[in-house]
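Each structure below appears as structure tokens.
Here, each number is a calculation from the coordinates, and none is a lab measurement. For clarity, every value in this text was computed on a predicted model and none was experimentally measured. Cβ atoms are built from the backbone, for glycine too; each structure is taken alone.
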Structure P
Amino acid sequence: MRAAAAAADVATETDGWEAGVRRVQPLNADRVEAPQGTPPIVLLPGFGNCTADYTAPFGDEEASVAAALQRRGFRCYVLPVERKDWFKVARALLTLAYWRGASTTHPGYSWYLERVAELVDQARRETGSEQVDLVAHSAGGWLARAFIGQGEYRQGGANASEDTLGSAELEPHPAVRALVTLGTPHTPPPPDKVKDMTGGALTWVDATWPGACFAGQGVRYVAVAGRAVRGDRDADRRTLSGYAAGSYQQVCGEGHETEGDAVVPLRSALLEGADHVMLDGVFHSMSRVRTFNEPSGLPWYGDERVLDAWLHTLVRP
């Protein structure tokens, strides 16, 4: 594995860990400006998030990751998603495969991937670019891996079916130049420790297109991971370390003493074969844990203070 940036390049330790939280202030990395001809960015929301979280979080457009990217000269398209859309994932509950832990992305996540296909085509059409860069937050990252590999989504959002899923030859979507994942749970938990919360969909994606599957065919993979909270199973679940212990347990099967971004453990957010950017003191979301409508006030992956620490991976030769 290659390291695109080390934690020391992004953050400076003050007093290290305090009550399981790494109170580190990220440094302002060199500002990244989009070179001429840079492909447009298609930004993919995480599970439970909506478009506004990335375009106008808590009603503030200027504080959005989309605005920050645009200020740097990047053309940014955010997937149209409403929070209620995520209830469509429940379609998988009607399948026997889900209860057997053998789900694919169909039917629970087909709606999301179809929209990705449509937005990729729109971004290419409006900018005249042959390719796009996918920047995917949280669950959007493993869904992006499925999008890159599933041939049925190469025709502008064509409807998937059980008969076509995963039937394409092992070739990447030709319109994707790069995938940057931000706090994505890339690997399912060990089945002997905890059940895959996706009903097997994540397990299927990781087995079908393992690691940086298409790196040898021209797709650039970058996995960005935060190291901000150490899980503590004995702590009050209302604290960050207590909450993180439970979240990490669900994601990787181990929560106590595990480090991550308060939601996704470090070990799960790294992807075999990808460039890795590990950020001290950077949290999973723009929102407080357990909420979507309260700002955390803490630096997250799309924060203006953090953005340039991983954005440089899209502009290097």
Structure Q
Amino acid sequence: MGAMGDQDLPGVLVSGFEGPSGICKDHVGELQKHFNLITMHELLENKTQLGPKIQAVCIWNREPAINQELLQSLPALKIVASSGAGLDHLDLKLIDSFGVKVANTPQAVSSPTADLGMALLLAAARRVVEGHQLAVSPDTESFSANWMGEEVTGSTLGIVGMGSIGYKVAQRARAFEMKILYHNRKRRKLEEEEAVGATYCDKLDELLQQSDFVMLALSLTPQTQRLIGRRELRLMKPTAILVNIGRGLLIDQDALVEALQTGVIRAAALDVSHPEPLPRDHPLLKLKNVTLTPHIGSATHQARRQMMENLVGSILASLNGLPIPNEVLFK
């Protein structure tokens, strides 16, 4: 595709429109109403002319990557607007040093990601994927009455990371009469805990020891990288199921493979891994007690539309000198 949109509109840099990181065709029109879209490819071909026209970067599926060289080539840049809630792909200090604002779209992703967290928990507990394979296999002649999973109702769920996604998971888990424990950097207000019947665990170890299901719903930071390693997995019950809807690097994957192979924990359900996708010969792909989805936490038509509307709103606010909705404030 050539240069997009009206040349008189503010220039916005996007990764492109093709391939796995391309902006969904349904959303291009929404962007074009307000902006002149310039692709990474076009910028690289004509930096001198296009660089000064770009006032915002719209990041979709972590692309384009923001580095010093790119920031130096965009003298008029005011804002980097990134889809989703995670910020681990952005060097916030570097962006701030150029006097550029950052916004993301946390509200758009929290409900669909919490829904998927519950879907993965239920699928792993009741062995839905294995059951489907058994039900459709040409070799199946009978169903065993002793082919069983784990009960979800009344069990204990430990939520690690009680931000907007974790809290929505708790709201959903409450309908399953689950006992809810949570561990978070900051304790939630008492009335928020009471509204979902959640109990705060000051120590992660305590949550791991008591939970039947452990769900990771926290951001990836240097402090949370490989938060769940060999020691933490050994603290969990042998019947426990680990669910990850955060980032792949929250878990030491080698330790997880070993724990799943040797019965240290019962199963894992992962929407995220490191890298994504995993190499096709990765041991996690061969284990029956693993349920994997392709990082689809926010992948609903409704959420993606809202994400795009939020990105447009943040960019327009920034260009017009107004308060930016969902601005990420630098610590």
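If helix-only ellipticity at 222 nm (-39500 (n - 2.57) for each DSSP H run of 4 or more, over all residues; to 500) comes out at -6000 when worked out from the coordinates, which of P, Q was used?
Attributed to the structure labelled P.
Assign the value 22.0, 70, calculated as Rg and Dmax of the Cα atoms in Å, to the correct structure from P, Q.
Q
Tell me which of P, Q gives 2.6 when you compute distance in nm of label points 7 Å out along Cα→Cβ at positions 146 and 218.
Considering all the candidates, the number was obtained from P.
The value 22 for relative contact order in percent (Cα under 8 Å, 6 or more apart) was derived from one model only; which of P, Q is it?
P
With distance in nm of label points 7 Å out along Cα→Cβ at positions 194 and 250 coming out at 0.8, pick the structure among P, Q it was computed from.
Computed on structure P.
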